1. Have a look at I, II, III and say which one yields 36, 27, 15 for Cα extents along the principal axes in Å, for residues 12-51 alone, as calculated.
2. Of structures I, II, III, which gives -18500 when helix-only ellipticity at 222 nm (-39500 (n - 2.57) for each DSSP H run of 4 or more, over all residues; to 500) is computed from the coordinates?
3. Given 56 as the derived value for relative contact order in percent (Cα under 8 Å, 6 or more apart), which of the supplied structures I, II, III does it correspond to?
Structure I
Amino acid sequence: MDLKEYYQHYLTLHQNKTNRALHFLGQCVTIVYVTTAIFHQAWLLLLAAPFIVYPFAWSGHYFFEKNEPAAFSAPIKAKISDWMMFRDIILGKLKIW
């Protein structure tokens, strides 16, 4: 399955607006975290950056979607798809409210 097809599957796991909003919030926190780590030259903290979103995203799956996060089965494609969904929310293609 190529990334375009996977992203379509990924979106089926993110139909609840609250879940998408939690993903969006997690990505925003990730951006702030990375920016702060770079500003303070705390390079080792950057190792944790890919994992900042997970408490936000996974709580959305467990409490609102009632499904398993995509990261459990395809972590790399799920991470890329998460950023694609972030982009689509910013562009107004997906709603979070």
Structure II
Amino acid sequence: MDSATVIRRPIVTEKSTSLQERGRYVFEVVTSATKLEIKDAVETAFDVKVSSVNTMVMKGKRKRFGPRTTQGKTWKKAIVKLAPGESITIFEGV
């Protein structure tokens, strides 16, 4: 998988900004991406050294489609821990 298509967008919430102080950054990634693909994508996109990657599949909100049909899309979230002394400058001041 191409490293440019693995990362969809950064997730900027109150919890994710508090994680940035400890060198962890949160991204929404493609659901089929593995931890190694996420690690390679972050390292090439931001020129940093990644020490670990944690992933989780999140359930989306349920939407109604008709009287009895409901559906919710799932998406994948990755928490990337950088090596000591590394940081991603695009998140500074967010």
Structure III
Amino acid sequence: MPAFIVFTKQRTKDQAELDTYTKKAGKSFAGHDFKVLAAYGPQEVLEGDHHEGTVILQFPDKDAARAWFDSPAYTEARQHRMAGADYQVTLVEGV
């Protein structure tokens, strides 16, 4: 069953760190089967707190999603994301 990782950027703290994250995160996808379903497109918050942006990634299953998220390449990139902004990251399985 497909799985999705949803990134919700709450607040930018350091744009230079996010720029580094973007470069490193892009390279972390090599060898992983995924699709970008949404990436910082126009959004309308219908309920809840305003946030700066959303990214939704689709993977074949939960194990594939965790394999990418826990990979050494993404672990290194993630440090820059965490230094650059406050995010909520959710792994959800599809139906």
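Read-outs throughout are calculated quantities, based only on the coordinates presented, and are distinct from any laboratory measurement. Keep in mind that what you see is a predicted model, and the values were worked out from it rather than measured.
1. Values: I: 38, 14, 9; II: 26, 22, 15; III: 36, 27, 15.
Computed on structure III.
2. Source structure: I.
3. The value was obtained from structure III.
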